[in-house]
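Every read-out reported here was derived from the displayed coordinates using simple, explicitly stated rules and does not represent laboratory data. Computed from a predicted structure; not experimentally measured. Cβ atoms are built from the backbone, for glycine too; each structure is taken alone.
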Structure P
């Protein structure tokens, strides 16, 4: 049995790639959520007018990896203190967001954010939004597994590759042996 988690933290290519490294993750799908337009296109989302964030849906096996562990990885691979941006990507579509699927996910995410704030590991306030998932729209096919398909792409080398390397180093015990 698998469950679904939905996260946004900048460009979905850069969030998708690290999650694909983890044992217990069955699939990662890039898409859009949190907006007010049905079935938006990449161009529409990039315009900043649809209200959507670029997000990934992570299908995972809770017997192998917990939602709390996914949260740990998510917060490690992006900066939750940057409002409406990650690195070179600027706009509400790149906001830090956890879209929960049920009360348990909401409670775990809220507790994790509160623990990060209490820890004082960040100089600035955490701005990650916490919202219920209302609708997930799968991104166009060329966005799926983008880093895997385009490892030489300059953007991927500069922004996605360091996140993959961080997961491999910081979460080595959770990384699948097939990488």
Structure Q
């Protein structure tokens, strides 16, 4: 098993997407990229800790590659909005790849460059690519948030549409049975 750590806005949304990807064994919401040790959700949401809301993914590289994880990462959020995803605004919602190895760094930089060259977006990609120095797991109530709270308004109006778009775009890479959440 290997690990990947991504920030792409609210970690509830990102967690819900990656939990459905074949080869992903575990998705854990948390915080990375800041200066405060053991930050709380309340502290991170102020933007004062420097941390981003992230997910740490444990995956089987024989089933899903890091490059495939990058594809899902970049296609399921807007990497051109600085410190923002939808209505979520602040450095804690920045687009970021926190790499674990030099190979992950190389692949993330190459992928970002190829997207820039392709003209996939009208604006420049602002995704941060930084080494993962420390991952802090979020409080328990953040884990499996969509699965446990799917009927809540935020889940219905923000997470569900993103998840449905992901499932349509990556139908061949979903965990079986399709539609399992």
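When distance in nm of label points 7 Å out along Cα→Cβ at positions 20 and 132 is calculated for each of the structures P, Q, the largest result comes from P. Look at distance in nm of label points 7 Å out along Cα→Cβ at positions 4 and 68 for each of P, Q: the largest one is in P.
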